[in-house]
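In the part that follows, the structures are each spelled out as structure tokens.
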Structure P
Amino acid sequence: MDSYDVSLIGYSSSDHLDLAKVILGKNNPNDLSVNGGWFKDLPREQFRYVPYNGGISTIQLNWLRDVLTKSEELEEKVVFFCHQPIYSPNKPQSVIWNSEDVLEVIHSFKNTCMWIAGHDHGGQYVQDKFGIHHIVPPAPLECALGESAFGDIEVFQDKFILNWTGKGPDKSLLPWPKVLSFR
């Protein structure tokens, strides 16, 4: 998924750049052209509306619905990869601007299992009320000299096994998992 499809820093069209400016202007009254102060007097649920985040366009959401419909018909399990998380109760400054729209789409399909993202360098793990796992591996660039952070995922019919080495998430709501069962 392209979470910078509608954004200031990776937009896919000039229309999407214009839309990003409208979204930010509507949701964050602070001066976003100056670094710092972006969260001043902003309600926590609006922390996502900062220049380093972005959103998924209607075009991409429609494409996602089509792909998920086909994958459900084929009885496939779905894992998403995206730069940004879509669900992060303890780090709202990291999520996609329209994460609720994306969650609504993926929650409407029973074959969705996991969203793997980056963006939040400290890492995190949480499972939402629909049983979807949301994983952000800790970034190696945040490791101290000599410290590591890497892993792999073994895929099975009913679960994933996460083999992780080194630094774990620093502020995760749930412990870093070993086995991730899915619906």
Structure Q
Amino acid sequence: MSRWEPDARGRLERAALALYGERGFENTTVAGIAAAAGLTERTFFRYFTDKREVLFAGAAALQDLLVNAVVDAPRSAAPIDAIAAALEAAAAVFQERRDFSVQRQSVIAANTELQERELIKLATLASALADALRRRGVTDPTAGLAAEAGIAVFKIAFERWISAPDQPDLSQLTEDLFDQMGAVTSRS
């Protein structure tokens, strides 16, 4: 193995996803990922705490992006519009990593433990968004409802986006679903 090659993190991600796809998550080892990437296990652990973290390492950055977008939304924005602005910001990031997102979701869908972890991540994001709305002065239950509704919209848009390559971009799907949610919630 060479002493140093660029993009070790990216190489580890690509190797892990390839191995998860070929062997399954359960049958893939850290040693196998490192070897496939041409790196050592020690290098793997510089970037990830375990093999699950290859799939979830970006959660904190995503949460920061979403929370900051809610905080930075115009003060006049309705709570759901602040959430929509945050999801728009996240959609741009996901759009750049579509291939990774599709592969990642395929691995998660095949493993119950990873599905649970994904649901925990989504619940954590909803909680962080609700807290960001509360810091804007939005009271409960409005803050919680807007955050949970936003995460539901994102989850459905994301699933549609990765399921078919001919889908419009994630941002458009999210916007369309927010429009549909408006129709669902209008009461007479």
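In terms of relative contact order in percent (Cα under 8 Å, 6 or more apart), which of structures P, Q is highest? Top value of relative contact order in percent (Cα under 8 Å, 6 or more apart), among P, Q, belongs to structure Q. Matching task: 2.8 is the computed value of distance in nm of label points 7 Å out along Cα→Cβ at positions 59 and 155. Pick the structure from P, Q. Derived from the structure labelled P. With Cα Rg over 2.2 N^0.38 Å computed over the structures P, Q, the top value is the one for Q, the highest of the group.
Comparing FRET efficiency 1/(1 + (r/R0)^6) of positions 75 and 171 (r between Cβ atoms, R0 = 41 Å, to 0.05) across P, Q, which structure shows the greatest value? When FRET efficiency 1/(1 + (r/R0)^6) of positions 75 and 171 (r between Cβ atoms, R0 = 41 Å, to 0.05) is computed for each of P, Q, structure Q gives the biggest number.
Starting from the value 1.7: which structure in P, Q was distance in nm of label points 7 Å out along Cα→Cβ at positions 11 and 99 calculated from? It traces back to Q. Looking at structures P, Q, which one was Rg/Rh (Cα atoms, Kirkwood Rh), for residues 83-146 alone calculated from, given that it came out as 1.02? Of the structures listed, the value fits P.
Can you spot which of P, Q the value 1.3 was calculated from, given it is distance in nm of label points 7 Å out along Cα→Cβ at positions 19 and 43? Structure Q accounts for this read-out. Computing helix-only ellipticity at 222 nm (-39500 (n - 2.57) for each DSSP H run of 4 or more, over all residues; to 500) across structures P, Q gives -24000 for structure Q.
Taken together, the values in this text are just the output of simple stated rules run on the coordinates, not laboratory data. Remember, it's a predicted structure, so these values are computed and weren't measured experimentally. Cβ atoms are built from the backbone, for glycine too; each structure is taken alone.
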